[in-house]
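Every number here is computed from the coordinates shown, using simple stated rules; none is lab data. Predicted model only: the values in this text are computed from it and were never measured. Cβ atoms are built from the backbone, for glycine too; each structure is taken alone.
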Structure I
Amino acid sequence: MLKKTALHAQHQALGAKLVDFAGWEMPIQYASQLDEHHAVRAGAGMFDVAHMSAVDLHGARAREFLRHLLANDVAKLKTPGKALYSCMLNPDGGVIDDLIVYFVAEDQFRLVVNAGTTDKDLAWLRQQAPAYGVEVRHRPDLGILAVQGPQARDKVGALLPPALAEKAKALTPFSAAWEGELFVGRTGYTGEDGYELILPHAQLVQFWTALQAAGVKPSGLGARDTLRLEAGMNLYGQDMDDSVSPLESGLAWTVAFTPEDRDFIGRKVLEAQKAAPPRKSVGLVLEGRGVLRAHMPVRGANGALGETTSGGFAPTMKGSIAMARVAGNAVGPYEVEIRGQWLPAREVKPPFVRNGKVLV
């Protein structure tokens, strides 16, 4: 039986098209995926992401543990509430998951992990944590609501308790504030400004209802996917997985090689790849008509091969875009095979769209 979030009844009442996503029955869209996409770019939309998990780490050596566990370095987090994005790697340099880590206190950090990898992540964390005396607490009592778009912060701020609203208003990107169990992070997965709220399930329903009344558009996973693709953000299981390193996934910026004595899991493999990764990620814009999808063959001007990892129609750009993984020696211009025809695709550096503006 598929799992359901606390907002399942709201999705049904809105007539959402529900699908199986990582074992959860989730809304792919409501009335119009295009309308939902454009609402986030122009105003504010909200996404039920309560299928994702919050995991709290407790212990005096929690920071030391995370410096070993993650490819990015939590030593950068010096102020409570600050956050960073990182990959959690296996010893072969493959990505177990990509996640956000928040510094709550010196003996407490919070991770937000993907729905489809939660069980795998928890098993890995619990395998690694005892050496550091760290307690791993999964928080299924909490849900996550993403509110995104240029009007999102004002819409959410009007509903927060006054003291927390003031703190939230002052947040910089990748930082958080909280009051009790109501946790507000200035993060997102759309290329727009906004918040991700982590809160008890009863409050999740209350916020959803109040935001809908305030004109925030319920948006499904379909729009979330086109928004994140335009923003050049990776999707776990497509753009990276256990067999692909961050350096092969366009995520070199998330790997902290300094200081050189930080021995994080997977470092040796990444050190060997750093000079010449065997594969690399490129952004592509299709020249002419057609729609790019995942797993389409790609070839460079020198004959080097690869395939698209994520692709689709980009509503903001009114064209088709993709991210592709190609051989490390590949050079453009590129071509993509669509229905037996090789069509030209322009190489660009993601993001394709950010804060409502086309960048490529």
Structure II
Amino acid sequence: MKFSTKIIHAGQEPDKATGAVVVPIYQTSTYKQEEVNVHNGFEYSRTGNPTRQALEESLAALENGRFSLAFSSGLAAEHTVLSTLKPGDHVVAAEDMYGGTYRLFEQVFKPYGLQFSYVNGNTYDFEKAIKPETKLFWIESPTNPLLRIIDIASVSTIAHKNDIKVVVDNTFASPYFQQPLQLGADLVVHSTTKYIGGHSDLIGGALIVNDEEWYAKLKFLQNAIGAVPGAFDSWLMLRGIKTLSVRMYQHEKNALRIAEFLENHPAVSQVFYPGLSSNQFHTLAKQQMTGYGGMISFKLLNGDITKVNSFVKKLSIISLAESLGGVESLVCYPSSMTHGSIPEEQRNTIGVTKDLIRLSVGIEDVDDLIEDLSQSLNY
């Protein structure tokens, strides 16, 4: 079954009870049981819900995985993965990462005894950082916010030689443009708030995995910790999935036009977008992705907070806001918004500097978006 067919039908067969073509919202907390220890597969909606089950089946199909688990947020999904580790275990992560993930590592799990190392992102650096206690490699590709591409296949090869599992946050690419499990990764993380949902009206997360033993551990923790999405949010995610192909196609088409515009604008000093032939990661992105996505970051020439504020205040279509992946275009200032929890010295070392702006390109008319950026860059 091709991808654009999967997003419509995988896990979303007509309802057996009524024939409803759209999966119903099973807005219930509990289920009638005919006798003790005998039930119809559902007993309590934290443990399982038919709407959430349909979502999980759909997500697994999109990533060509065997198992999927849905969560109330991307960070809840990440928390569950890290909860499979024990004190003393070591995680190697690419340093260019979402600030919320860094905060979870450093301020939540490090005090409980987990160890974290941060590397540039190339395969050699991952290999060099391995310790006897290393259990996970954790990467984003493309990274947030600098859109670096990490060679998932080569990193996975090194990991598996050393009995290490590879976790890939695939939020920026979406399953439409990248399939990390097919490249050798062991587990995929999504903030389904973003492209999966696609309409900025829900918070959610997901894990997709092939290993049945690891899935069983994650499933136990999903229920034990309880950070699951309700039926309505699960239904909204399913609705968003149905248009993922057409949305991602337009996000990328718009993003490439805008990246080319920004690359040639005198007020912009640098553009980060793997779809540009001038980008250092373009060749690798072309090898492991089927497209380049809808995220762009760029730096203002001689930019500072004053120039950034002048720029964002003049925008009329594009909004300054947290998040990404919705149908509407959003700009974000990583230094104090998404990556504010990373110490300033470390942000500067990575490249998340005070002149950096992150743009989530929506699916509006691209000429209107370029006109909005053009007038705003004339600050």
Structure III
Amino acid sequence: MKNYIVLICLILYTFTTTAQSKIEKDVSALFNSELKKQLVYNGVLNVYSISKSIHIQLAEGTFKNGEAVTNNHPFYTASIGKTFTAAAIALLKEESKLAFNDAIIQYLPEGITNGLHILNDVDSSAKITIAQLLQHTSGLPDYFEDSTIDESPNIISQLFMDTDKTWTPLDCIQFTKEKMKPLFLPGEGYHYSDTEYVLLGLIVENLSGLTLHDFFKQHIFQPLNMNHTYMNLKSKPIDSTPQMAEVFVGDQDLSGFNSLSADWAGGGIVATAADLIAFQQALFNTTLLTAETLDMMQQWTPETQGMYYGFGLRKIVFNELHPSLPNIEVIGHSGSTGSFLYYCPALDTYISGTLNQAEEVRDSIVLIANLLKVVKSGN
């Protein structure tokens, strides 16, 4: 009888090991297929699931000097940073320092809020709430990509025009006020806007008495042992960390631009794939926030076909994006550099990484769908 039990255990172990090996092989093949594209110079991928015993860490490509990119190299996470800023606001909510439905004029000086939202000669600045900033429903324009009223370059264009320029959060807000106009009344639509997240970052600073990067370090990075995460151009990682992987728009490397300072509370975090998963695990395991607060952050509003937005979180329903994609949902965030951080509740699987190429944002979403299809079929 004892030998029979041992035999059964060996069979189950062999079956499980073989299945995991196939998953890793298929995941690696999908990832390497993306790395073969002409404009993808490097990439990082982590696929992790405790319940499925999956822990895949991949990194490919080189720096311009020929050095190999590894899993130890952090990367520019771009708009994944919005989830961190939303989490910071949520932490302040749990300390009873604010409520999501509070008007932002309670927490920002008049110099910032005056004339912030004027549409058709009506000033609605006092009506904007924190929740609306979190969910992109305030109607405020996006200083990065929206058109200016005088047809001058928006800030994303200026990143390349003056790469040495340092943008402060107040510079970005002032640019928005002077050069752009709101799109709709607060609460009456959806429009993705980094302007809103700069305001949220300023609220965090005003209420905590800390700089945003110090708040992240003290309340998120240190407690979660995210020792290789920091804010670009603002802070340093807790432990010694290799240089940030180079990130591209086409064939142009942005990683050394001082003008990336314009991407602050909306996307200025640099992190390793492992650190990102540690953050998202803490979020969804309710280690970082309570279950009640996490539920509030998942009040979805339609963003575009197949995508929904909560409070610094995005939900993707892949088969709604395209019928060829699997019927799988994920929650997390993507970045304009081809970065991604998502959790699939149905498969209890976390995926983080980057293709470090702005022209690969859409393909990075398809990659995630296909990776999860492999995980689903292998279990």
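Values for this structure:
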item: Winner on distance in nm of label points 7 Å out along Cα→Cβ at positions 183 and 239 once structures I, II, III are ranked, highest first; result: III
item: Test item: Rg and Dmax of the Cα atoms in Å, for residues 55-150 alone calculated as 13.0, 44, pick one of I, II, III; result: I
